[in-house]
Structure P
Amino acid sequence: MADAAPKHKVVIVGGGFAGLLAARGLNKQPVEVTLIDRRNFHLFQPLLYQVATGALSPANIAAPLRSVLRKQRNTHVLLAEVMGFDLAAKTVSLKDGSTVPFDSLIVAAGSTHHYFGNDGWEQFAPGLKTIEDATEIRRRVLTAFEKAERSTDAAERARLLTFVIVGGGPTGVEMAGAIRELALHTMRYDFRVIDPAKCNVIIIEGQNRVLGAFHEKLSGKALDALRKLGIEVKLDCHVTDIQADHVVFKADGGKAEATRIDTATVVWAAGVKANPLGKLIAVALGVETDRAGRVPVNPDCTVGNRPDVYVVGDLASQKGADGKLLPGLAPVAMQQGDFVADAIVRRVKGTSPRGPFSYRDKGTMATIGRGQAVAESMGFRFSGFIAWLAWLFIHIMYVVRFENRALVMFQWFWNYMTRNRAARLITGERPPDGRTTV
């Protein structure tokens, strides 16, 4: 008997929302799928701030890729780091020197923090993109309270109990609200010297309102909710310097002098940029990335004149029906991943494509704190407890595995009933003498 014809090889770079949805869309199709990621798990990034404030554990929002895709017999998962692309040879180069051939390539490598040319700030103001980021922020936040408990200097204690969030988008607003509630309710009676509820949480935002992507009315309601929590919001201000013990910012316009805030904990939520792999694939294809490093893609998510190369998710620069760039949100990435999977299947089967990618905007939402959120969907805008319930439901549905959903639901229910955050662990630093016990 003659050998069967080799199957169409699809290589997916990145196991985030876009990459995972693309892999799932190719299940039971006449293709061979190789999913490459330098981490062995899929991470639900929208809930990282809850890990950073002790509400959830890392395992609650992460799922091993091999486990998620174990029933897809046509899918192979590789734990590896991609270093480049040879489009002439149609191969992906890995850090260990090996290569992976492809007939169709999907690049969904995601994004990272953007410090706008001030990369030295990263050591003092970590962003929130990885499990390591979340646990490091958790360590810094909880350690600040512990040090304040032992400090006998009023100024030093005030510095330790001041938390600065740079950026008033969804991540910044959610992070600020979570820190404030952690201090106001969860830890209020845990200390004997300090009163955690007297901590200062400050948001510094460059625009004239928080949640700038939302309708003005919702932004106003979010601002009111933040202030009711006791969070100070500084609008139309830009950070000019970040050091280990302070932040300097300046109000836009006029000749206002710079203001210094003494603080021990800064969280960066002011911007993101594309993964460096975006630049590599753009150079290989002969196209220019935008200022954030995103790759301009065609209406069908391909790049340049290569019908076999797709870029999706946060790495892609693509305009919607309104002419505006699609936002770097999980729903966009998921729909793009599903779209390119369908496009590849149609191409392999020789059927006509279903047309250009069209994003179905089902709405956006952000939570401020317990029972407080804002949301807009299909022309409807709502806030408060109803928006908070909608936020809970949507985020539960987006969590990948059923067991993770169950864990998160139980943890949220317990947190709501008791105001407790069980994952308040200070990890990441080895004791000075190397011992693991007292």
Structure Q
Amino acid sequence: MKQRNSKGLTGSTVRLSRVLTVLFCIGLFTGQVRLANAGWEQVDGILSGIKAPQFPKRDFKITDFGAVGDGQTDCTEAFRKAILAAHEAGGGRVVVPAATFFTGAIHLKSNVNLCVSEGAVIRFSLDPSKYLPVVYTRFEGTECMNYSPLIYAYEQQNIAITGKGELDGQAGVENWWQWKKIQSDDVEALRVQGETDVPVAQRIYGEGKKLRSNMIQPYKCRNVLIEGVTIKNSPMWHIHPVLSTNVIVRNVKVIGHGPNNDGCNPESSKNILIEGCYFDTGDDCIAIKSGRNNDGRRLNVASENIIIRNCQMKDGHGGVVIGSETTGGVRNIFAENCTMDSPNLERALRIKTNSVRGGTIENVYLRNTTIGQVAEAVLKINFFYGEGDTGKFTPTVRNINIENVTSKKSKYALAINGYERSPITDVYLRNCAFSNVEKSNVIVGVDNLVLTNVTINGEVHNRP
């Protein structure tokens, strides 16, 4: 007679059950690997569609158009003339030689490469009137007419900012950055206009208002290259492509510790490559956005097909961030081979939204990334950012993949806070190790969180 255990199962049945359990786990793991690999297999196809613009071999030195490199003479008109000449000639390089050039707004035109030579500094004026007349732009996800970004292009193609020189916005607590403290009335007025569908042409800010400009903004542009330059101390966000396609940000250094001093913020843009960059910022290093609230729904353009690789993130609110303006949606984000390390870097991968902003965020991949330390969490997903759960547009977040990521110090490994009525779904972590974690994971409103070969403080935390 066969021996039965306390549950009435025979030995052979127990062995069969164990075998089936192992096979199920292997199958589940294999399925996860295939799913993750299927995501990464898209990268080559995306990269094949991202090409750097090419320019005729013609140079237009700004000093030939009246620029004086003494750091004091206003060279705004010289930049304008040189760019126009290059554009009308069919394209070429507008060369900034080694010296310091003082200027107001620079507006790029198609087929022009602004080449900032090694040893050259473009120092931007602190006089807001130098960024008038107002231009068509976005402020925190809402379209408006506002001060020009410091370097701006609208509906242009084949444009570039290259070289080993420096762009210095000169922003500080005594000028642009202090506007953060007195902007609330203007911010609220713009948001009301966005919610009530006031035509953009009537949303006029600029003179007398306190909505800060961004440093570099290609708006509705195609084929953009920003390469090699050092970018410092923007009034607000440093690099902000909006409604643009085929953008490369390569080997750029961004340094700025002011309020909202994000490093690179692609918004409602597609086919973006950010590689080899260094970010030391007062806000998010990279923040992917897609419009805000009703104004974002009016346009309804996602950010998609964004590849981030070989970047270094030092200080900032987050290394790779999605949000908080996510109304148009975000999908197909791939980040790999990055390093993040600072007690002043708060999170590694962060997704932030709420039911006022809404939007669908899906297909996010992070792998082969080394984290020295972050102040809060390696992965943070938060549905209660800003206004919290007070709106009618429940966000969707799904298919988040983290693989081969290590961290040496953090408060949390995972801090995930979704809605029970609409949980965050399909979050996969594989082959990750998180050390010196102070507190237990926060897992609220999550469906199908799968951990495979994940260790926290040396303890394995597998969960199917």
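FYI, it's all coordinate maths here, none of it is from the lab. Quantities reported herein were computed from a predicted structural model and do not represent experimental measurements. Cβ atoms are built from the backbone, for glycine too; each structure is taken alone.
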- Task: Out of P, Q, choose the structure whose coordinates give mean count of other Cβ atoms within 10 Å over residues 145-152 equal to 15.2 when calculated.
- Result: P
- Note on the structure: Working back from 20.1 (mean count of other Cβ atoms within 10 Å over residues 113-120, computed), options P, Q, answer is structure Q
- Message: Using FRET efficiency 1/(1 + (r/R0)^6) of positions 249 and 401 (r between Cβ atoms, R0 = 25 Å, to 0.05) for the comparison, can you identify which of P, Q gives the largest number?
- Response: Q
- Query: Which of P, Q yields 20 for relative contact order in percent (Cα under 8 Å, 6 or more apart), as computed?
  - Reply: P
- Note on the structure: When distance in nm of label points 7 Å out along Cα→Cβ at positions 289 and 321 is calculated for structures P, Q, the one with the largest value is P
- Item | Structure (P, Q) behind the derived value -4500 of helix-only ellipticity at 222 nm (-39500 (n - 2.57) for each DSSP H run of 4 or more, over all residues; to 500) | Q
- Rank structures P, Q by FRET efficiency 1/(1 + (r/R0)^6) of positions 97 and 233 (r between Cβ atoms, R0 = 35 Å, to 0.05) and report only the one at the top, that is, the highest. Q
